[in-house]
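Each structure below is given as structure tokens.
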Structure I
Amino acid sequence: MSTEGSVRRVVRRELTSPRSVAMTVVVVLLVAALVWVAVELVLRILGRTALLGSPGPVLDGIVALPTEPAPWVPGVAVAAVVIGLVFVVLAVTPGKRPRHALTCGTRGVIADNGVIASALARHLAEELSLEPSSVVVGVGHRTVDVRVSPEAGLPVDRAVVRKIAEGELSRYGVTPRPRTSVRVAEKGE
């Protein structure tokens, strides 16, 4: 296997989140259902009354639903469809971690969004000759939001800020390439 293919696989694995939580929820629900069935069967063997309902009559009631519909059936059906759709979406869509891949030759470099935001804010403050606290940057998966609060009497052009930010992001080699939005605060904001 090629080194480049291995690097791509590792980078992809680091950028996407596992579906462990969804899988854990499904397993816990299945185990709870199996425990309930086991407890109800043991209670039936011992001749005791059922906790929630004996599995036999519950299954008979489910089988009889097409002929004798109960008023709660549509609500349960809608809830089951919604839960099913949530699990299908979780299974099909990739989860995103708050990270980006940076181009660095043949090496795979992963940077947290907070690190990218901090470096970009520091660079913008230096380039614009502003205090570091005057530039706030937020990095998301698809967007980079830059908010500049210049000191009174110091004009800042949005186009210049955008050009500097996009140039620095290009230098970092951020992939996937986020869209940059810039907001320059007016006096009093």
Structure II
Amino acid sequence: MEREQLLAAIKTTLNKTKVNDLTKIAAENNFSIKELIDLTFHKEDQIAFRASWILENIYISHIERFVPHTAYFLSVFSTQNNLSCRRHYGKILALLTSRRSPLAIKELIEKHNTEQLVETVFSWLIDEKVPVAIKSHCLNILANLNAKHNWIKDELLQTMDFLVDKESIAFYAKAKQIRKQLK
């Protein structure tokens, strides 16, 4: 599938089945994952959102296709300003930093300068305009990166204490889970 074909396909409303179909096509036909990442910055928010949704599904279902582009994804992560895309970006980064991620990704994360990522994720976490689903991924990312940056734990605990009364019950539940993970 060429970029223009994918672009035409995602200009229409997507549902989970269509996203799965497009994910499979993009993964099997050697569609450029880098180009898909670039589409997540499309000037039309809905196109960017749909591209992000497909990108997340490629990571989940076809991780071997995503791995070679992990460094590029990390390099553009902090520039994602579309809130709908941030939800998918946050989930991907949470999975990338998870202890269950593949060894190749763990090694890349270890070598990568993650300071900018941590700064970005903290800024998303405290931004009042950012929905709780994104903040939930932010909590996971920061807890996961605590192994690399031991200063995150204290900062994250303080930030959760500050936000817990300002956010929803879902945030409170996630914060409780993250506190256990940090112990």
Structure III
Amino acid sequence: MDYVNLAHSSGATVRIILVRHAEAVNLWDDGVETDFNRHLTPKGQEQAARLAAALGARNVAPGAILTSPFVRAVQTAEPLMRLLPGEQAAPPTSDLLAAGELRKKKLTRAVNGLGHEVVILVGHMPDMAVYTAWLIGSTASGIAFDKGAAALISFEGGASKGDGVLEWLITPEWCSSIS
């Protein structure tokens, strides 16, 4: 895959990069009492930083990033914000990406409504797996993601059910080996 094309493609292609949040502390560790407030571990912070560095080194230039409002997803999205042009505040959150809240059609309409060729979505399992399978028309229940992994789904035209092509799925180990 020529990653440069992600930044400078022509035509009506839409690309969605789906990211599973990086490694987070377990519930009740570090005084965390709710799933919402689970934060990244030091390893998770490194996974998120390496993913951002690996994508940046390949000229991936998203037009938008949306994340689950859960702390671990926001923290995973923060280093990815450097891939956006200009100064950016905190990553925008969407309840459509909150754990267990996946509404595939609504999320797809939201992505298409952003009007960008490349959009990064940061969320949770099993939602990211289910959404990936739905986008590419897989009959499997989902496409497994490691914590801190990312997948690129491409569409000719807008994103829609079953019309996507899985271009790549990268693991945190892959990012570590090249960043």
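Brief remarks follow.
- Label whose coordinates, when P(r) over Cα pairs in 10 Å bins from 0, in percent is calculated, return 8, 21, 19, 14, 13, 12, 9, 3, 0 (choices I, II, III): I
- Structure (I, II, III) behind the derived value -17500 of helix-only ellipticity at 222 nm (-39500 (n - 2.57) for each DSSP H run of 4 or more, over all residues; to 500): I
- When relative contact order in percent (Cα under 8 Å, 6 or more apart) is calculated for each of the structures I, II, III, the largest result comes from III.
Computed from the coordinates by the stated procedures, all read-outs in this text should not be read as laboratory data. Fair warning: this is a prediction, and the values are worked out from it, not measured in the lab.
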